[in-house]
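Each structure below is given as structure tokens.
Please treat every number below as a calculation from the coordinates, not as lab data. Just so it is clear, the model here is predicted, and its values are computed rather than measured. Cβ atoms are built from the backbone, for glycine too; each structure is taken alone.
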Structure 1
């Protein structure tokens, strides 16, 4: 399965997941979180090791502030729904 914000490679029983938004220090946004969830849900049982890394200079700069700003007007219910993914 192809992803936009994560690179996934598999060799033997090792799965490498690389965060791939180096232009923003791999800051997490809603798409990256969704893709990571989908990636982890689809891991084959034969995988024995998962390497989580980041492309570019930074592993992960935390949450994408522009994405956080876009949620400033979320209601309590919307925040709860978003956080339960």
Structure 2
């Protein structure tokens, strides 16, 4: 699946929260052992990039809270396309 590049300036939050995204992927792996780890982590990384692009710090929501939901959604969307 072709994915758009994130907007400029999102690398810093992506790099600093990469472990967080992988931890969310690990949560999904615990729920479904048939999921490929590399695929789940790749989806989590893309969700993290989307979150970093869309995040608005003026909205009083922590980045990790905002990113958590975006990352999980992307993982599950990708799993649905694979199934």
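Can you rank 1, 2 by distance in nm of label points 7 Å out along Cα→Cβ at positions 42 and 58 and just name the one with the largest value?
Working: 1: 2.7; 2: 3.7.
Biggest value here belongs to 2.
Tell me which structure, out of 1, 2, gives 1.7 once distance in nm of label points 7 Å out along Cα→Cβ at positions 34 and 66 is calculated.
1
To test your reading of the models, identify which of 1, 2 gives -8500 for helix-only ellipticity at 222 nm (-39500 (n - 2.57) for each DSSP H run of 4 or more, over all residues; to 500) when calculated.
1
Given that Rg and Dmax of the Cα atoms in Å, derived from a single structure, equals 12.5, 39, which label among 1, 2 identifies that structure? Can you show the working numbers first?
Numbers: 1: 14.4, 46; 2: 12.5, 39.
Answer for the origin of the read-out: 2.
Which of 1, 2 yields 0.25 for FRET efficiency 1/(1 + (r/R0)^6) of positions 18 and 74 (r between Cβ atoms, R0 = 25 Å, to 0.05), as computed?
This figure was derived from 1.
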